[in-house]
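Structures follow.
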Structure P
Amino acid sequence: MYYVNREQLAVRLSVIPDVVAALTQLEKNWDGGLMQGLAQERALHLAIEAVTDIGSYLIDGFIMRDASSYEDIVTIIEGERVFPAELQETLIELVRLRKPLVQDYFEWNRAELHPLTTLLPVTLTAFKSAVEAYLVQELGS
């Protein structure tokens, strides 16, 4: 029997639409200014944390193999068919941004629209839907 913390998964999944809205608005109104640059950093960071937190809850709850890195979290849940394989490359690229955003933030180019800002709204929306479908498939409604 699995113990999947659906409540915590739901809380983290509920953040995704806000992150998607922020990324969409940033792309549409990008001017390279400081406030937009900082907002982009935070939106990307929240996207990373949501994806890795959700992945960790799934790995723990469904007793999947232990992850050795953020990239491994994405690889494991893709391997378990939590989300479609075509999302993996973008999600791996996303989690690779964690170190630059969190540890090397002083080197981040805030004036530039990051390419993932334009890709993530579709990817994150598909990821959220896939995770929700996976939970229903594995645990029922």
Structure Q
Amino acid sequence: MTDTITDALYTSEATSKGGREGTVKSSDGVIDLPLGKPGSQANPKANPETLFAAGYSACFGGALAVVAGKEGLDVSESTVTADVTLGTNDGGFLIAAKLTAKIPGVDAAKAQELADAAHQVCPYSKATRGNIDVTIVGEPA
């Protein structure tokens, strides 16, 4: 069973044209980018994996702040890095993600506990759960 939104807080819209080598633009104009194939060193451009990694890391950081805040912890100096991998298997193309949360002022066990808790409430984590491989790493900064 999927969760259903009962109170929409925000809706964002973006339109792409031309697939991986086209363009993407958000309706508010914040994003207006040419796209390119992943890994191009000669002419690097944004690609869907980069955009997904950016969104997931930011969302996960927000979830980390929520769970840490409930414990009276300030994690505003924490960083979250999302490594998004594009790959293949016998079924075709797929992605996987690894999120690394570096949290100052806590030990390794607490950092992992907070990262695991953030994974339970992060909307991106909920959206990907059961659909792609996601690895969560929490470590002291």
Structure R
Amino acid sequence: MDVLVLIGRVLFALLFLGSGYGHLAQREMMAGYAAGKGVPAAPVMVVLTGLQLLAGALMVALGIWPDVGALLLAAFLLPTAFIMHGFWAETDPGAKVMEQTQFLKDLSLAGAALVMFAAFAYLGDDLGLVLVGPLFTLS
């Protein structure tokens, strides 16, 4: 069971590791896109969210307060869905479908991150294969 949970944590984190790296490596392009969506202080926000994604993903994958890492990812995904992927404002049918897909993907991943948070906090020290166990406790 421990190995299966570890594999799931690593696979889940891969998307966010790549995205966090992309935020930092392509920050000018990402800042332009974010500014176009109305994000204030877009260059700063792109760097901050890139670091948030990397921190959350590493915490989940390595098992360093994985519950906190899952919350960091959910805290990125929920506002991103609404701010960056407002499909309801699109007039082009193709763009509307693409934005709706991204919106639903972000919501789904946020839901998965919240489930991971709850599981990590519930299992506590029984989680196994972590460097530092969960910070929160749910019973």
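To which of P, Q, R does the computed value -9500 (helix-only ellipticity at 222 nm (-39500 (n - 2.57) for each DSSP H run of 4 or more, over all residues; to 500)) belong? Considering all the candidates, the number was obtained from Q.
Thinking of P, Q, R, which structure, once mean count of other Cβ atoms within 10 Å over residues 87-94 is computed, gives back 10.1? Here the read-out was taken from R. Relative contact order in percent (Cα under 8 Å, 6 or more apart) was computed and gave 24; which structure, P, Q, R, did it come from? Comparing all candidates, it corresponds to R.
Each reported figure results from applying straightforward, stated rules to the coordinates on display, with no laboratory input. Please read these numbers as outputs of a predicted model, since none were measured by experiment. Cβ atoms are built from the backbone, for glycine too; each structure is taken alone.
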